[in-house]
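Some structures are shown below for you to check.
Coordinate-derived values only; no laboratory data. Everything numeric here is computed off the predicted structure, so don't read it as measured data. Cβ atoms are built from the backbone, for glycine too; each structure is taken alone.
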Structure 1
Amino acid sequence: MPKPIDRISFYDQIARNKRNSILLVIIIFAVFILLAYVIGLIYQDYFFFILILGIIISIIYVLSTYYNSDKIALASVQAKPASREKHRMLYNSVEGLCLASGMPMPKIYVMENSQINAFATGRDPQHSVICVTKGALEKLDKQELEGVIGHELSHIANYDIRFMTLVAVMVGMIAIISEIFLRSLWFGGGRGGGGNREGKGNAIILIIGILLAILAPIVVWLVQMAISRKREFAADASSVKFTRYPRGLINALKEIEKEHPTNESKKINKAVAPLFISDPFKKAVELGSTHPPISARIRALERM
């Protein structure tokens, strides 16, 4: 007799993944505080200059891409506006889900790619975009397409772009501050740089600072990727909330799982790959992957 499936509520799945995302953000913040504290002990005179410079550079860079994320993403994949007459099923699916969820209608685009894929971008629901591949329109039926669209609408509704921008700012600050600190060591002048006055204590602090500056960017980048995977699970669950039919997204993911990389993938900028519902490069899932394994996503959906 088959073992009964341990059912889970999509509400519980959404809440769990959001909690996990917040916990991971707290870890990034803790690493930032620890790094700042240790560098502050080493460079008491110049610490605030290093900190402020790192914050300014990272915020300017990330916010410039944040406010133009839709334009950058669409241009990089050469997407074209969808036609209501030519892409009737796509328009009807997006409109229906937006009406059911109370969301504003996003702009809809189609990209020339035979793979089944889609992405959403934009800084908030009022400035959002959904882009679907031509392959998704040709290979998916209405319920499968709605499952994919529900996933992308979930990213918009959950403010995932804004959330991941916040994470990117924090990760960027850690990377920049670490880089400035390590480069400053070439010029000497660190309070822990040796000298008999401070003794071994400062030498140990300096070693700890160097190790932190090297490891912190790697650790927070891995945490950032883990947050991205949690948001994908949450978007899958939210898609079920929108459509009330998990089988649509399950079947769509099964079709995606069957596909293999094509030469069209090479045309996609790797910087926008994390936006897609599935990694367009189909590389093996690793610790630093932005997407969880499709098989794991399907298993989670089958329990709902």
Structure 2
Amino acid sequence: MNGFCIAIHGGAGTILKSNMTFEKENAYREALKLAVEAGYKILKNEGSSLDAVAAAVKELEDCPLFNAGKGSVFTNDRKHEMDASIMNGKNLSAGAVTGCRNIKNPILLAKAVMEQTEHVILSGEGAEQFARKINMQFEDDNYFFNQQRYDQLMDVRDSDKTMLDHSDKKFGTVGAVALDKFGNIAAATSTGGMTNKRFGRIGDTPIIGAGTYANNNTCAVSCTGHGEFFIRSVVAYDISCLMEYKNLSLKQACELVVHNKLKNLGGEGGLIAMDAKGNIEMAFNSEGMYRASMKDEKQVVEIY
């Protein structure tokens, strides 16, 4: 059997140590620790990389510190619209949901789309109908309410401004990549989108190849940042392509895309990536990225 490992992220942006209290930093570190351990436990027990990334992301969705699931930000109409996607590097199967409301764990719904339908992406009411059909867990609006998130919306609601995941006050997309004992890799990503977003805006998270991608022949990638730029750059698939067609290493591909191609376009953010040999890269062009990894029982948790 091969080795196994996992990496996770909780968003990238202007995350400054000077703005972080001791208590808040500890809370983030503990949340990242619990999430990466949830995924690693599955891998250690010979579970699949697909189940591992879903478990890690679910843990982050259940934590109000991150902009996904319970911690999702408010749209202009004071609702929550959540996106998620997951991809299996073994056979390129994928599932995603977008614009979902009141789904407790969008990542589990995305996984169900992949495993129980012939489709890749389900949106809005249709995704919710499917969720009810398979008895997915729903929560009322009170479950998702967070006073700090609501205050963020009130600050910008009467303007055309949207708030991205680019500061310690605006939180971030979450994601995971993993390699299991059988040599298969997988990726998963989940987000609550932008504060004050309108018109059903969709970012990169639910778009396979933009915010999420996995292929055993190359790598698994989960992105976080300004989604519009990640979509235009097809960031996750671009890294895979650079490895497949230009024979770049995972590190070379990530550095080229994040620090050159994406940055030159004006895109801020980062990503986590892993190849089938268990190499891990966590690249970002912002001040920081909430991230953690576990390999050979060694755990790393970093923010800045």
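Which structure, out of 1, 2, was helix-only ellipticity at 222 nm (-39500 (n - 2.57) for each DSSP H run of 4 or more, over all residues; to 500) derived from, given a value of -10000? Source structure for this number: 2.
Say we calculate distance in nm of label points 7 Å out along Cα→Cβ at positions 222 and 278 for every structure; which of 1, 2 gives the highest result?
Details: 1: 2.8; 2: 2.0.
The structure with the largest value is 1.
By the measure mean count of other Cβ atoms within 10 Å over residues 86-93, tell me the structure among 1, 2 with the highest figure. Across 1, 2, mean count of other Cβ atoms within 10 Å over residues 86-93 peaks for 2. One of 1, 2 was used to compute FRET efficiency 1/(1 + (r/R0)^6) of positions 102 and 206 (r between Cβ atoms, R0 = 41 Å, to 0.05), and the answer was 0.15. Which one was it? Source structure: 1.
Figure out for me which of the structures 1, 2 the number 26, 21, 19 belongs to, where semi-axes √(5λ) of the Cα gyration tensor in Å was derived from the coordinates. Mind dumping the intermediate values first?
Working: 1: 43, 21, 16; 2: 26, 21, 19.
Corresponding structure: 2.
Structures 1, 2 were compared on distance in nm of label points 7 Å out along Cα→Cβ at positions 142 and 182, and the highest value belongs to 1.
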